[in-house]
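Okay, got some structures for you below.
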Structure 1
Amino acid sequence: MSPHYVLNIRCGDAVGIVAAVASALASSEAFITESSHFGDEGTGLFFMRTVFRATGTRFATLDDFRLAMAPVAQRFDMQLQLFDATQRMKVMLAVSKHGHCLNHLLHRWHSGELPVDMVGVVSNHAELRRLVDWYGLPFHHLPLQDDKAAQEAQLLERFAASGAELLVLARYMQVLSDDLCQRLEGRCINIHHSFLPSFKGARPYHQAHARGVKVVGATAHYVTADLDEGPIIEQDTVRVDHTLDAEAFVRLGKDVENVVLARAVHWHAEHRVLLNGRRTVVFRHGA
């Protein structure tokens with residue numbers, strides 16, 4: 001695969017940003033293959049994601065392009081990130097006893113449909129070890145006993161030792177401590193089995209059933225110290241009606257959880273998600 005890169009930008013909105021970025025890349029003998037941008041009138045911020053490949057010999061590495069972009073970044077006071085798009089992001093999964101999201105992600109990865117490198121699975125239960133073993137991945141059983149801080153320290157140790165860049169809570173039914181949330185800020189995605197901000201906390205499908213809702217959904221979001229309040233990456237819903245009981249809500253919702261979480265992981269791995277305070281800007285495929 002020829003060298004190609006992703007450039008993400010966040011700065012105050014102003015005239016000439018797109019032209020300046022394109023000009024700097026052209027001067028660096030870069031060929032732009034994809035570009036999206038968004039100006040948030042509410043905050044006055046500008047976001048841009050550009051994919052390009054190196055075509056010359058003078059500019060061929062990340063450091064080369066960082067130097068080339070430095071004057072533009074300084075001019076517009078940009079927060080600028082450059083990624084090597086040929087390097088797959090390393091991902092670790094965390095799960096408890098519900099295996100549907102885990103199985104879906106591993107299947108997508110094993111089939112080549114999810115552009116990440118899975119490096120292992122951590123769990124506070126042992127029930128899903130056989131599934132993980134089948135995929136040939138390390139399974140780290142970290143039972144939650146009396147000392148939650150010690151268990152989280154082990155989780156963080158496994159995460160760091162594996163070289164993982166993203167932790168995905170694939171129905172990991174534990175509330176992370178404030179300290180762990182801060183350590184993994186912007187690097188931890190959770191799937192919540194409701195259409196947030198509705199029905200936070202435990203048993204959301206049963207809460208939804210009790211309220212007689214007509215749709216149930218799932219939300220993938222970044223984890224923060226505020227439970228189920230992190231910036232939302234993706235959501236989807238499925239219709240339900242009065243003939244269904246709460247367990248039917250659960251069954252239908254699982255399919256939505258699978259798809260929503262896979263999309264969020266995919267977009268994060270391709271550096272398509274930019275944080276905008278408590279919200280996100282998501283440059284989805286084809287957007």
Structure 2
Amino acid sequence: MSGVLFIQRQPLRTFYKRRISRIVPAFLLFVFFIHAFASYEGIAFTRTELVATLLFLRTYLPGDIGIWESDVPIGHLWSLNIEEHCYIFMSTLIVMRFMRAREGFALLVSGLLCIAIGFVYVRLGAGAPRWGDLGTEVAASFLLVSAGYRLLCERFRPKIAPWLALLTLLAAVACYSSFVPWWSARLLSPLLLAFTVNHLSDSSQWLKAALGAPLLRSLGVWSFSIYLWQQPFYAYRAVFPGGASMALLCAVLTGVLSFQVLEQPCRAWLNRNW
């Protein structure tokens with residue numbers, strides 16, 4: 001998205017139309033369906049919770065019931081909230097004319113600031129905000145560092161060895177193991193993954209061929225709908241007929257159905273007529 005906004009300089013009007021057509025129809029269906037299901041099952045939720053979810057603010061509101069504490073299976077939407085908040089932040093940089101050609105630096109500094117805030121929250125312990133690491137001010141580090149590096153990486157690309165992206169990916173995964181210091185996941189993984197994402201296209205041909213396999217490409221196309229619909233199946237996997245494996249299969253099939261019946265047709269119609 002940083003390439004679209006800051007390199008291609010896509011007009012914000014077009015950018016938001018395409019983002020809305022991509023995200024909003026399937027998102028609205030999921031939110032209303034899952035809250036209707038919650039009402040049917042007698043799972044309590046407030047109007048504030050529903051409105052905050054629709055406005056991508058559920059990570060923060062209401063103040064007394066966290067998104068992971070709700071009995072409505074929408075806990076995964078914290079990451080979608082962060083994505084939308086980052087779009088708004090990057091759009092703000094676009095309209096600040098004095099930031100022209102400085103956006104990469106601003107995004108990197110903002111991402112590093114998010115990492116620093118995460119460490120402050122660790123230090124505060126119970127005194128940190130209730131949402132903690134789920135807040136955009138912490139978790140946006142991954143998106144902002146990657147977006148910032150995207151604007152600066154072309155000058156380094158000729159010097160990058162084909163195996164480096166795979167190495168940084170493996171190193172990022174290792175950051176979440178018990179064999180490395182606890183702070184590695186917070187400090188190093190955003191930097192390592194930013195490098196990985198921006199240099200996968202420079203990898204060895206065998207790796208690019210593997211990542212371009214038809215099944216992986218299809219899963220990438222379906223990924224947003226699968227992301228939306230997997231959470232209720234995950235939440236009820238213990239009691240799902242056939243167990244966790246069947247729940248996973250049904251989650252993927254539901255996501256694919258959502259993509260084919262709703263997401264793609266709505267996206268095509270909106271892009272064609274709006």
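Please treat every number below as a calculation from the coordinates, not as lab data. Here the structure is a predicted model, which is why all the values come from computation and not from measurement. Cβ atoms are built from the backbone, for glycine too; each structure is taken alone.
Structural remarks
- Parent structure of the calculated result 0.45, given that FRET efficiency 1/(1 + (r/R0)^6) of positions 100 and 164 (r between Cβ atoms, R0 = 30 Å, to 0.05) is the read-out and 1, 2 the choices: 2
- Which entry (1, 2) yields the derived value 2.2 for distance in nm of label points 7 Å out along Cα→Cβ at positions 4 and 212: 2
- Ranking 1, 2 by relative contact order in percent (Cα under 8 Å, 6 or more apart), the structure that comes out highest: 2
- Top of 1, 2 by mean count of other Cβ atoms within 10 Å over residues 52-59, largest first: 2
- Structure responsible for -20500, with helix-only ellipticity at 222 nm (-39500 (n - 2.57) for each DSSP H run of 4 or more, over all residues; to 500) calculated and labels 1, 2 on offer: 2
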